[in-house]
Structure 1
Amino acid sequence: MGAFLCPLFEVNVSTFCIVVTTPPHQNQSATVIELIKAIYEQGHNLNGVFLYQDAVLAANTLTNMPSDEFNFIESLKKESKTLGFAIHLCITAAEKRGLTDQQPSNIDPAFTISGLGEMVELSNGADRVIQL
């Protein structure tokens with residue numbers, strides 16, 4: 001009898017990089033959290049989230065979100081800790097918006113201070129880059 005050949009189905013696992021430019025108080029920020037969850041639920045990888053432009057306001061320790069609104073900041077920090085990805089913060093964009101890493105710093109320590117070079121590295125290490 002001939003051998004029965006069963007084709008092996010490869011699961012295509014992709015690595016994603018998410019670049020966030022929307023402010024933390026906008027509705028679109030909730031989409032970022034849902035996207036992160038979907039990436040992991042479907043078995044893919046996330047090599048990092050890069051906050052740029054107005055998204056850097058999420059790292060401001062002086063920001064206080066109302067309790068009846070979606071809290072992007074706390075949700076992002078929770079997912080980062082649970083799933084193990086870094087949240088990168090563009091320091092140039094942050095400084096333009098009044099955030100500083102000088103003591104006393106108003107940047108939440110959960111965020112990794114980075115520059116655009118880090119965004120390039122994350123993008124180069126990803127199969128897909130999504131900007132929201």
Structure 2
Amino acid sequence: MSCVYCEEEISTDLIRIGNVKKHTLYLHRDQTYPGRCILAARQHIKKVTDLSGEEYLELCGEVYTAAEILNRLFTPDKINFVILGDCSEHLHVHIVPKYVGKKNWGKLFEMNEGSPVCLKEEEYEAMRQRILKELEKEGAVQ
């Protein structure tokens with residue numbers, strides 16, 4: 001089984017923002033939830049329990065850094081964090097900003113929207129650059 005996170009050509013659903021210590025941050029192309037990202041382990045790790053306690057804390061720290069940046073840039077009312085693993089055997093965290101009165105507020109976010117919100121390439125690039133700039137300010141980019 002091939003792994004979209006390990007392959008040279010990443011999924012067309014994701015735009016690489018940059019490496020953050022042991023993980024890579026991606027912008028999800030479906031921006032139904034503005035600022036939606038995925039933080040994926042750079043090494044092929046199947047599940048959270050494959051990490052040591054120290055590695056788990058590093059993952060949590062990197063998720064926190066990404067969430068803090070998304071909070072500053074997009075001012076969501078809440079950010080959902082989701083680790084599933086039954087569709088992809090590669091450890092990754094969905095970081096999903098949520099907004100009061102918008103899609104699925106008070107409910108679980110929908111992973112694969114029937115009608116995804118797609119942006120123009122230049123809008124994705126501008127969003128990617130804004131997030132990357134904040135990661136660099138935090139000293140988080142590797």
Structure 3
Amino acid sequence: MTEHQASERRGCRIIGISRSLLHYRPNTGRDIPVIEALQNLAYHYPAYGFGLMFNKLRQAGLSWNKKRVYRIYHQLKLNLRRKGKKRLPNRNPRPLEVPVNMNHCWSVDFMSDALMDGRRFRLFNVVDDFNREAL
């Protein structure tokens with residue numbers, strides 16, 4: 001801003017930032033005990049996620065803000081990857097058997113329905129696969 005002979009107020013307005021942001025100096029020294037505690041927990045409990053680590057800190061009597069601990073947890077890149085679902089091996093199913101004559105292959109099924117008055121009833125269906133005839 002001194003190069004262009006502009007005031008601080010005008011320069012911040014042109015850039016689109018507040019003047020307080022220009023003078024802001026983050027206090028990172030406060031985070032050092034949190035960083036050390038999280039790194040210690042990550043070393044001793046590598047399978048713990050954020051929730052379990054935060055509970056361990058609470059049990060130790062450290063009452064830091066949850067959002068602050070979470071921010072530092074992410075800055076340290078301690079977040080664990082989610083485990084994906086294990087895929088089942090590819091199975092080769094047998095092709096369906098085509099019936100060659102009557103009474104060779106049968107299919108059974110349970111069906112359920114409701115009457116107009118709300119009563120329910122169940123059916124047990126037996127069907128011949130060759131000619132689709134029901135018993």
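Any read-out appearing in this document is the output of simple, stated calculations on the displayed coordinates, not a laboratory observation. Owing to the predicted nature of the structure, the values given are computational and were not obtained by experimental measurement. Cβ atoms are built from the backbone, for glycine too; each structure is taken alone.
Calculated for structures 1, 2, 3, distance in nm of label points 7 Å out along Cα→Cβ at positions 77 and 101 is largest in 3. Could you tell me which structure in 1, 2, 3 was used to calculate distance in nm of label points 7 Å out along Cα→Cβ at positions 13 and 117 as 1.8? Going label by label, the one that fits is 2.
Computing semi-axes √(5λ) of the Cα gyration tensor in Å gives 22, 18, 16 for which of 1, 2, 3? The read-out comes from structure 2. From which structure (1, 2, 3) was distance in nm of label points 7 Å out along Cα→Cβ at positions 21 and 53 calculated, if the value obtained is 1.6? This figure was derived from 2. For the set 1, 2, 3, ranking by relative contact order in percent (Cα under 8 Å, 6 or more apart) places 1 highest. With respect to distance in nm of label points 7 Å out along Cα→Cβ at positions 45 and 69, the largest value across structures 1, 2, 3 is given by 1.
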